[in-house]
Structure I
């Protein structure tokens, strides 16, 4: 071989040795999402973000990490868990000081109608972006968040295990947190154990259950009977007869532009309802007793009132004091202590 040929070969060999080495993808483990037999058979896990053990673990770590603010300090800086408290069914558990109350992050793997009171956020992935960038929530800058996590020990490795790359992107941050939120399944309340034949309801609780499920009773099931009473919500939107349904610029109509959606909001899940006050879209009620009293005798008629509010001409369902106590007793059976105290959902940092 000529001297020129040898030199060219050496150059090519050197260039080849400079090519980046491609790592073998980490063998992720599919996440076994708890799917009770009485839950809806269809969930809402996107094809481009399948749940894995590694993705859920990373999302859990991010959910509790103040670095989502883009600032490397925990003092006075918020993260997802700053407002979504496990003991309150991943809701704030108190007035937020903003225009709308929070909705709990529970059983959202089966939600197919958008997120928030007006359904304005399409997916959990989108919700992460909205929360991080909102000036009244985490108030972070996505570029700063990525830069900070990239230089934080341990995170590049966790992203490689979850998504096959040590180069962190905000899209993968969204995907990881969304996976963790989809893993938050509440399905072990006393009522669940009753449905599984493992425990009996008391006479008072059973009377409340019957009131819940009948139009001549409390008439709750039309809006909160989704998934065969598994989800405790249809995840649909209703005008439920509050007295100022036409003064909110962030109702369902603000998303659809349909005038018949004026004053309508998503029916929240009633799971863990006893620990997720305040209630209604604006948090106006602080106790279950106030909510029950409202539906009993304070429902207001309006042009866009849901036709499911069958007792509006009487001002409500007109429960007796005994019936109110029975309904409240049933609602208390929806509290899932195992979920509220599950160490797999708590802060891993």
Structure II
């Protein structure tokens, strides 16, 4: 698998998400968690997905992995197309989430690091047993070979003394080490795409920096693509090649990381960047975005950001903005640019 990935042509698209609509059907009403989002991810690239809590970042990832809590939450329209390294294409949205084909894709080809490792790791099994189980589920190897592979990936993510730590339980490890175990488990089957959902949340800055360096090094080593979900624009600036900004389930802007930081177009993106504390600007007040995120059960007409937007026009409160390519590779959904 690793050899196959290195033979992939440059700029090859591994995943296409087109017009994805994911909704939750609750007693209070229908929640449009992901509302028409489209993007692609190429081999060897890092796509950052950023936005406030509740904007649909994690639900986008769970939709790709087909891990939504059905039937309450489900994909109602759109397509998610995966292009395996050995050729062809698979429409993930057409697969049964419990089918052998979907289980093969999930973990072997597309792996995910979840936000909180203590809820993702089983407390009654050693970390080694859990990694070995994942390897044997997707690779045709015996238990001893799987154990050696588990030790290898623990070493790659800088777990000290992996031959001993492989026999430890999750509670015997620190938060940073548990997060690295999750990364090791995700990498154990040489995935083409790694989805990392807030991989450094609740970790101190030193451990955060080390985990991000490890992810970047391993990504380059394996030639895989990464979808990095975070609310931290500092992490985006450090890791991402391209950035997708979401607000209340919709994509409002997408650009290269350089374009986004040098020339943010959407008022929401501009607000996010203005709210970041910067070194050297002592005494200068931060400018938080006014107002709050609307209730998913009572979204405003037109642009959902209009009630908080200092540049809102009457049209913004009446019609949903159409996405426009303002410059090559730089897309924005805002009536200021139509």
Structure III
């Protein structure tokens, strides 16, 4: 196999049957990683699903021809043994991988979520980092009943990234779309033969409106970036006029059945601002406001604070943000209610009615 880099027929072998201890009926075991360190083969696996029972477990063997033995002190990483009502919990920890730095330190990268109200999260799963220590030739990521810290010392001996983009902590971010391509922060939804947008060299971005809504299964005219904070504001400016029956604006999107869309549309009697809501259902218009003086543009803003979310607009010439709907339920964008384990995207959307 090493020479041909092909699997030898008949060489497949069952390494782990269902989990570390079948008597405890664990939720599926997955995401295996095998390392050879100091003569041992270590098998890392996630166990317990992706929710509050998530964890990381480890097995080892001296020979790949021998059984992998589970560590008696598994799991080596979990938060399921802590009070879910604790303040600012990091939860659902698992899916770990290990790396050794040039200075000899061992570190683990893994997935977890920043929860609110115990079991809700809108941000989605994020990557965390913890040091790995060794005891009796077994790796340890986190002692039992220990909270994952929000901050810790960085690995030693690593050069700082030059001109690094801020991705953690509190920050402000603005994009005028002046580059030749979208920054890595932006994503589109699904794929198509052509991009659903055109960059305007510092004068914004044009979405190519399609007759595709965010509830459809084909690619909509949408670009977005991940929500990264419990509390945030996100805003954009929409230039007018729009073609008749084109809806465009700002969106908080978790899935086809869970999102808020704040935008403007041009009808026979002028412009109006609207809010569409999808709450485990097809989107429906829940607010509509006529624009008495539309001017050349209208601005939109989403403001969220943990489990509430508010929507505002500001026509050209207006200094104040005017409410469309305030303190709506943001938990409909959480995994607990919307399903899956992804987070919310904040972005731009346009469609033809």
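Quick note: the coordinates plus some simple rules give every number you see, no bench work behind them. Predicted model, so just to flag it, every value in this text is computed and none were measured. Cβ atoms are built from the backbone, for glycine too; each structure is taken alone.
Assorted remarks:
- semi-axes √(5λ) of the Cα gyration tensor in Å, for residues 102-221 alone from the coordinates reads 39, 21, 14; which among I, II, III: III
- Cα extents along the principal axes in Å derived as 66, 51, 44 - corresponding label from I, II, III: II
- When distance in nm of label points 7 Å out along Cα→Cβ at positions 214 and 254 is computed for each of I, II, III, the largest belongs to: I
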